[in-house]
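Participant: So, here's a batch of structures to check.
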Structure 1
Amino acid sequence: MIDDKRYVRAALSYYVGGALPAGWAATAIEHGVPVNSWVYPRLGPLAPEVDDIVEQQHALGSSLWERAAEAGMTMLIPGDRGWPSGTGCDDLPCLWVRGNPDVAAQLQPAITVTGSFQSTDYGAHVAADLGRGLAAAGWTLITGANRGINAHAFSGALAHELAAPVLVTAAGPDHHFGTVVDAMITHAIQRGTVVSAFPPGLGLTQPRLQVCSRLLATMSTATVIVEAFTSSSAMAIADAAQRAGRVVAAVPGPVTSGVSAGCHQLIVNRTASLVTRAEDVLAVIAESHVKPVSARTSAPRVRR
């Protein structure tokens, strides 16, 4: 038998990043999930009857859980072994995981590397070099499931035989993004972990991208931006990381390249430290005295 709270949390995850039905707000608060926040930016219409709400939550949650279990996915909730406490994940109702379900262990220690999906040859080289260097130093690479800088950093990390990178997706963990990203997901399942705030069956939307950005910023000790336009999502990730007290670093590029303008802005504004290689990133972290942000829980491993 599955505890009803898992069904409830699964149902709550269906609305993450969007409008939570107003009648469900009390349930979310009861489970420690904040409303009118980055998890649920707004509330939807009221549901008619309390009994109907309970039935709806159980029906939706059990359907999502069963779909995930059939696909070999793991659903984690706070208190489970593998739940990454001390990160932005603590605000979520649950995580949907493919690959290694011990997310907390994967994140000890971890660094996020991200940037523009319109990467240059220069950016691709630097991102791959960072991925290799961080993996060789024993750090887990976290990045988003996307092309460009993310894909190159991920590829660089995979070059190290012991690397177990973590991919964060902005859709359900079974979503198909295209050839490049789907290959990243396959490798992450085999070698590391794919993590999503969203249940199977949900596609990519702008609000879900924003949730993904928040997780990328808060699941690791540091965030490194390799290439970014000034209005890109990578800049939002850097801002969220800085606000959360994480280390932020950025790689400089040609002054004539618009895709490096965001990195230069972060460095000039002193939001980010200037780095060019993995050793620089680790030195910045050491100087900051920031401690790893995740902790392993002691609860038994959740069943798939």
Structure 2
Amino acid sequence: MLSRKNKLLLLKVLSLFSVVRGYNVFMIALAQYLASIYILAPALPLRKVIFDINLFIIVVASTLVIAAGYIINNFYDAEKDLINKPRKSMLDRLVSQRFKLTTYFVLNFLAVFAASYVSFRAVFFFSAYIFGIWFYSHKLKRLPFMGNFVSATLAITPFFAVFVYYKNFETVIFVHALFLFLLILAREMIKDLENISGDMAQNYKTIPIIYGVFVSKLCIALLILLTLIPSLLLILKFDVGLMYHYFTGCIILLMLFLLLLAKSSTKKHYVWLHNILKLIIVVGVFSILLINVDLVLNRIL
């Protein structure tokens, strides 16, 4: 049996894990490695990519900055989250705001310090990334569409870091990036519908608050329709191996998403829509393995 003190310590660890969204951070790190192996540097031997110290540091720096970003976002959204996510908010409050800010600065310092091993350009890149996340959380998040657009851009920035590292400018990479960006942007706009009560209470100027739910739904529907374009291109024009099954499934799910979006009217509906897009993104990470199944099988066997 755990003592009262140990139980409290465990709850605080879980609270900090909740604040930094450890699961999301892990998924992004995994996605960076899989994208490097199968999309950005497919010609390099697997061992050379996995044991590349510079890539490892870039991924570590990315995860540290992202974790810090979740902390500062949680710090600014503390009051709003009490309305939108009361249960999660109560868990997050087990860690003091002062400790969160201290952790925020420590994580960012470690990220920049780690980046200095790679190059001065890496230091500049991650410093700019840190500033961008802070500026978004402090100012831009409250602005209609601009906040959504910047949030989606910041979400794909870690992949831009490894993209720049490998200097692979093939068209298929940009199509993959466009597909991911549009999905994330649509998800960000769904979150505005999902969190409309807290946003109104905190005077956020989101699209559904200023222009109405109908206009917000139209924007989301347009983004989903645009997402179908890179999906079809990746199926019909580019060689993505067996990953074409994933994109085919995405098209079916996105059509279902549009039908559900038209009928949605409550927070519960918007949570379901959010989860559909989240599922597509998470499954997409593991589906990268389908680009070259032979490589996977050879390593297993």
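Quick note: the coordinates plus some simple rules give every number you see, no bench work behind them. The structure displayed is predicted, hence computed values, not measured ones. Cβ atoms are built from the backbone, for glycine too; each structure is taken alone.
Participant: For which of the structures 1, 2 does the calculation of mean count of other Cβ atoms within 10 Å over residues 125-132 return 18.5?
Facilitator: It must be structure 2, since only it matches.
Participant: If you work out distance in nm of label points 7 Å out along Cα→Cβ at positions 189 and 213 for 1, 2, which one comes out largest? Each step should come with its number before you reach the end.
Facilitator: Working: 1: 2.9; 2: 1.7.
Going through 1, 2 one by one, distance in nm of label points 7 Å out along Cα→Cβ at positions 189 and 213 peaks for structure 1.
Participant: Between 1, 2, which one scores greatest on mean count of other Cβ atoms within 10 Å over residues 101-108? Don't skip to the answer; put the middle values down first.
Facilitator: Values: 1: 21.9; 2: 16.8.
That would be structure 1.
Participant: Using helix-only ellipticity at 222 nm (-39500 (n - 2.57) for each DSSP H run of 4 or more, over all residues; to 500) as the calculated read-out, with -12500 as its value, let me know the right label among 1, 2. Numbers along the way, then the final one.
Facilitator: On the way: 1: -12500; 2: -26500.
That value comes from structure 1.
Participant: Name the one structure among 1, 2 that FRET efficiency 1/(1 + (r/R0)^6) of positions 45 and 85 (r between Cβ atoms, R0 = 41 Å, to 0.05) of 0.75 was derived from.
Facilitator: The value was obtained from structure 1.
Participant: If you don't mind, another one. If FRET efficiency 1/(1 + (r/R0)^6) of positions 29 and 173 (r between Cβ atoms, R0 = 30 Å, to 0.05) comes out at 0.95 when worked out from the coordinates, which of 1, 2 was used?
Facilitator: Matching structure: 2.
Participant: Identify the structure, out of 1, 2, from whose coordinates log10 I(q)/I(0) by the Debye sum over Cα atoms at q = 0.14 Å⁻¹, for residues 93-268 alone was calculated to give -0.96.
Facilitator: 2
Participant: Compute FRET efficiency 1/(1 + (r/R0)^6) of positions 37 and 141 (r between Cβ atoms, R0 = 25 Å, to 0.05) for each of 1, 2 and report the one that scores greatest. Don't jump to the answer; show the numbers that get you there.
Facilitator: Details: 1: 0.35; 2: 0.15.
Comparing 1, 2 by FRET efficiency 1/(1 + (r/R0)^6) of positions 37 and 141 (r between Cβ atoms, R0 = 25 Å, to 0.05), the maximum is at 1.
Participant: Distance in nm of label points 7 Å out along Cα→Cβ at positions 69 and 117 was computed and gave 3.4; which structure, 1, 2, did it come from?
Facilitator: Working: 1: 3.4; 2: 2.2.
The structure behind it is 1.
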